[in-house]
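Below are structures written as structure tokens.
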Structure P
Amino acid sequence: MPDLFLFNAGELVTCDGSGGGLGVVEDGAMVVEKGRVAWTGTTRELKRKSLGKALKAVDAGGGLVTPGFVDPHTHLAFAGSREDELERKANGETYVSILESGGGIQKTIRETRNASAKKIAEESAARVGELLANGVTTAEVKTGYGQRTKDELKMIEAVELLKKKSKVELVTTFLGLHATPPEFKDPGDYVDYAVREMLPAVGRVMPRPAFSDCFCEEGIFSTEDCSRFLKASRELGFRLKMHADEFGDSGGASLSAELGCASADHLGHSSPDGVRAMAKGQVTAVLLPGTSLYSSIRYADARDIIEAGCSTALGTDLSPNSWIESPQIVMSLACAGLKMTPAQALLGFTVNAAKAIAREDIGSLKVGSLADFVVHSVPSYRFLPYRVGGSYVERVFKRGQEAFSRTG
């Protein structure tokens, strides 16, 4: 007996690579068995099949059905807030100048160090709940607000506590090089500490983070720093990610290709050669237009990145710096600011976002994929960036089980 029949979808968008990538099925239907997609087609075709009665029937009511959104770049686990910084930026301060004055990441490091793992998890749970209500079924979560061994281990513990209560699947990334903490004056000395002490300790955690990440940026951590850290991470069996070229061309895009990173993220100032190297190395580009909005910095050149052949994903970058819990808002910014099409924006939060976290079983509704999907009240995928927000998400399913309903 099938677990679930879905029918009457105005558009069922499978993101399976057909029809230019989106795989739009009008009057769509889907069959779910054992938490995975078993069949997709039209409602008329479903009615002609002899499958018996499913355990659950979902009438999409003519609304849009998409894969569950994958958010491949978040810093959602933290304590405290930095609401004063929006005003400071409006008055002319930059991200870097705020950081140098003890604000920014440094402020969040202080507040996160002073909080327990339980407190961090409790504060972060509300943010995960907002992502779920906006259609996110899988999210990457970075550490990086501890920046010393005991506090990074505490952050990993907090994410594990979140996982036990969350209906969103969470993927942990160890962000070992985020900022030089106050007890170190020289970034190189901190890199020595991160490689010598933090990485081995994190490598012994069970379950341990899936990825290791660093912030490659002039004035923060150099390509030499990041290369050393990521090579040491790879030796310990971590998959690699990188924050690259957010404020200037640091060489991060090229380094991400050289080291075989799963993704390089931000890319607002990446060189054409760096982007081409990423495409050749199959490094997914994760673009974060919400961060550009909050920090008043250059948007990545999405068209050139896509034309170079990079799989291009989008992320919220949900963090104290850019507190964004809506993929739909980021899709709107991607279309308006990055000049991406609505189709490219949707692929950016589904199948391409899944590539950024090295997953093939999510981000699409092809046969065999996990049955993570969203029922929207809007009729077409073009409404996702057009109607700004996310309150038109009606129901969210994870592995074929209902995880959220707008009507309760």
Structure Q
Amino acid sequence: MEPRINTNDWNEEFGIPYYKLKSMFIKKLYIDHTVIDEPLTALFRSRMRVSFEIVENSREVFKQMLSSDDPIQKGKEVLYLTRNKGAFIRPCPGTLSYRCCDYMILHIGSYCTMDCSYCILQTYFHPPVLTFFVNQRDLLAELEAWLPQKTARRIGTGEFTDSMIWEAWTDLSQVLVPCFARQSYTALELKTKTTAIGNLEKLDHNHKIIMAWSLNTSTVIAHQERFTASLASRLKAAVKCAQWGYPLAFHFDPMVLYDGCVAEYRQVVDLLFKNIAPDNIVWISLGAFRFIPALKPIIQKRFARSKIGSNYILGGEFITGLDNKMRYFKPLRIELYRQIITHIREYTPDVTLYFCMEDDEVWSETIGYTPSKYGGLPQILDAAAIRHCGLDT
């Protein structure tokens, strides 16, 4: 197990100077000609200091990516600044086959500078290109119109990108946090695998921002989550956010089956609760590794040379799920969940636990009830947000 976190070990790891190292991976900017005069475009250019090219449309960018031997990697080395021509606020693309939480997405951009073997974004876009929407005035106008309608309790920016990778270039948190702090019906969840929290310390968040981290074992992080923060660093950042008064959430997703995984996931739980008080946690989610068939050859090709390689993450016993994704055989998922949930409950009987895309049988066999007992999964999570974020009832 990693050593207990030293909360006095405060250094540039949490601030923008450290995180600007990510800029080293961006080799070129592509700028949609319609956003060349946007204030955020100028901010990106001043902070990144890389060559740029003005393009007429996204096809020009995609053509450059597709000419590469590894378009997926190439898409992480460029940044396309453009305009969101659709809705910034949209429902999560769940599935009717499994229990969905009715999460809302704040669509700020897409793709990621980090490189996780299992990432669905490798196949979600064709090709995937690191993209940010710089028409921020439209984003804020849509939020200002949507928030008073009180249509959703929970919204997040981490569905199509990591919520915090943009901090070095955009100051996005300094725009979104005050916006949500001024209202009391909806909580914004910012989910990350980074430690880019430096901009959050001085903000008046009014408990309406949930800072969330994806957690995994050190083995999975080291070999399947390239360019992400270590487990200890993620939890150290969470400790600081708790000290600043932010509610927290944690996501054990995707959980990977391998020899010794249960013991290692139990160690993650130990480290979590040795450093974070249960009362600070809004919810914890769990989800076993699942993937669309098109992702398998991508993992095999791009992660073949990893120390434990693609065979490690793809070596389980998979079946085709109701959503046509490949999933671990259900009894294996249930046993893994049961072991980890039991260990979490040894620390706290009250923290809200939920599954991302599992059916009622899994809920019943592991947590001991189905969401319908409490009105459904959205109602369970809404209640947790109301309780921890001080939302209006």
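Determine which structure produced the value 0.90 for FRET efficiency 1/(1 + (r/R0)^6) of positions 161 and 289 (r between Cβ atoms, R0 = 30 Å, to 0.05), calculated from the coordinates; the candidates are P, Q.
Q
Thinking of P, Q, which structure, once Rg/Rh (Cα atoms, Kirkwood Rh) is computed, gives back 0.98?
Of the options listed, only P reproduces it.
A value of 1.9 was computed for distance in nm of label points 7 Å out along Cα→Cβ at positions 113 and 201; which of P, Q is the source structure?
Structure of origin is Q.
Any read-out appearing in this document is the output of simple, stated calculations on the displayed coordinates, not a laboratory observation. All figures in this text were calculated on a predicted structure; none of them were measured in a lab. Cβ atoms are built from the backbone, for glycine too; each structure is taken alone.
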